[in-house]
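Colleague: Pasting the structures in now, so scroll down.
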Structure I
Amino acid sequence: MKDTLQARCTRFVEARDIIKDTFRWESSYLPPVCANLFCAKDMLPEEEKLRACRELINRNTGIFSSFRGNIRIPLACMLSMEADPEEKFQQAQELYQALKQHFYGSDYLALAAFLLTDYDCTDERLSRGRRLYKMMKEEHPFLTSSEDSIFAVLMAWSTQSDETLIQDMEACYRILKERFHDSDCVQTMTHILAMEEGDATAKCERVFTLYDAIERNGGKYGKHYELATLAALAMLKTDPEELARGMMEADSFLAEQKGYGFWGVGKKQRLMHAAMIVSDEYVPHDTVDQAALTGTISLIIAQQIAMCAAVAASAASH
């Protein structure tokens, strides 16, 4: 394993444990996803800052606020990395109100508001996002829901036409469904792929190539909510074999850590966590440009969607 990847794996576990100890009564699915937010920036969480930012959210929102849903702890983590958390959260709340003029309120919309505070969110762009969402809904009325609104907003920055974006999503959907059968998760993948310009067949082939490379290296990647992270990872300009080898090395490391053994996280979720760690090696997290929109933010959203899906599934089973 490369020294940099070894260091990221070690930092990931350390960050996970700090977050788990700080927020003891929260879902067990939260700490790993939150830990990767810090690993992506080569940082470790600080318990005092985490608690202060959670209180900041609670103090400035009502009990039924979307900022207090499944994304409250991830938001607290991201706020704790800011130089001025109060100002950042105020900006997110203001943008959320602007987004609500075009979309129904939801956890995902609140996440979009936070992630897009550094971008030029004009009313024209938000209106375009709403238009794209309606076009998605027309194509898949039963699949399209609140989680898709965040991608619709991101697509508003695309230089491609609305029609081209929708056609690309539909082409990707048909191709991906040949191998992955969870319709809802496949649709989420198409949103991520649509934000990357290029031929639909070629983009889907990159996903399949990475999936097969993981299998050749001894892994079995999940075919449900884990797929969004795979799609975002496949869009990186990196050799799939190199990504797959890194994932399996990270997976082997995690398998030996507390919380990933027989009674811990399942193998498919563990491999998704390995994918998250490996992504940090290749994504330019410190840039604020179109590449960041389609790279960094796509990965963050994919991970948050996977987390929310896992939390919801866990709650439903009890």
Structure II
Amino acid sequence: MVNALTNYLVQEFVSVIIPVFNDSERLKLCLQALENQTYSKDLYEVIVVDNASQEDLKSVVIQFSQTQFAYESQPGSYVARNKGISIAKGEILAFTDSDCIPALDWIEKGVENILSTPNCGLVAGRIDFFFQNPQQPTSVELYESIELGFNQELCVQNGHFGVTANLFTFKHVIDNVGNFDEKLKSAGDREWGERVFAAGYKQVYGDNVCIKHPARYSFAQLQKRIARFVGGRHDVLMSKNPSSLEIAMDFIDIFKPPFRSFYRIWKNPKLNETSQKLQFVRVMFFTRYVVIVEKFRLYFGGISKRE
């Protein structure tokens, strides 16, 4: 029985899709990890979709035998992912990002999880953060890993989606529920996952389907992520034609006192020293400031930004 299942699993062709915008150095690390997968080389392809970068990404891509280059001029990571989907040969589609480093058995474990789950719509794999200097992480790195981490298990259980930094699905699922929403700059993975759930497909968390993701280490990097996240949530809300009350509640929400956050910070075992906790609070107030600025910009004539 085990041998029969193993033989069945290794027959599936996989297309890995990576959207990228000006990230050639980290893309190279990602492609090196994908070049050395335990999965049979004749059963997967890697599609890098250059989303109108200024950097020369094609010269990086051609260094790897498993990888092909595609180009999408319209800005947006979900537009780029849809471009990859349109040329993918695999019935199984795997998504990750250019700054991620997949484990060497990432494809193998992703395929095992999705094929062993009846009526599976998506597999959301584990995302582990890593720091530039593991011995001395910055306050921003700590904040992102603790407060903004990608808990894929909770995403599946409570949100009915998986983050596209580590996601497997079937081509026939996308054919059924549709591609990613190209109008969204962020939160498109949540919106698409909700459609998958509504269509009756099963969604699973794969703890052994692992990638590593760098934590943002500077305030400038964190600001970009928060602004993109706020913009994405705003786009999703506006797409649902919200009432005036819903818009008002969304705007008022940014002024709630962060009492629970303070309590959670002081009790967190990962923050040992008082100075570390105070630095963490500083980052928390910075993120609150960015959220407020972005909400004002979006509600009073602005548009969501591209990271």
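Throughout, read-outs are computed from the coordinates displayed, never taken from laboratory work. Computed from a predicted model, the values in this text were never measured in an experiment. Cβ atoms are built from the backbone, for glycine too; each structure is taken alone.
Colleague: Out of I, II, which one gives -20500 for helix-only ellipticity at 222 nm (-39500 (n - 2.57) for each DSSP H run of 4 or more, over all residues; to 500) as computed from the coordinates?
Modeller: I
Colleague: Out of I, II, which has the highest value for distance in nm of label points 7 Å out along Cα→Cβ at positions 98 and 154?
Modeller: II
Colleague: Consider the structures I, II: one of them gives 2.1 for distance in nm of label points 7 Å out along Cα→Cβ at positions 210 and 266 as calculated from the coordinates. Say which.
Modeller: The read-out was computed on structure I.
Colleague: Name the one structure among I, II that percent of Cα pairs over 37 Å apart of 10 was derived from.
Modeller: I
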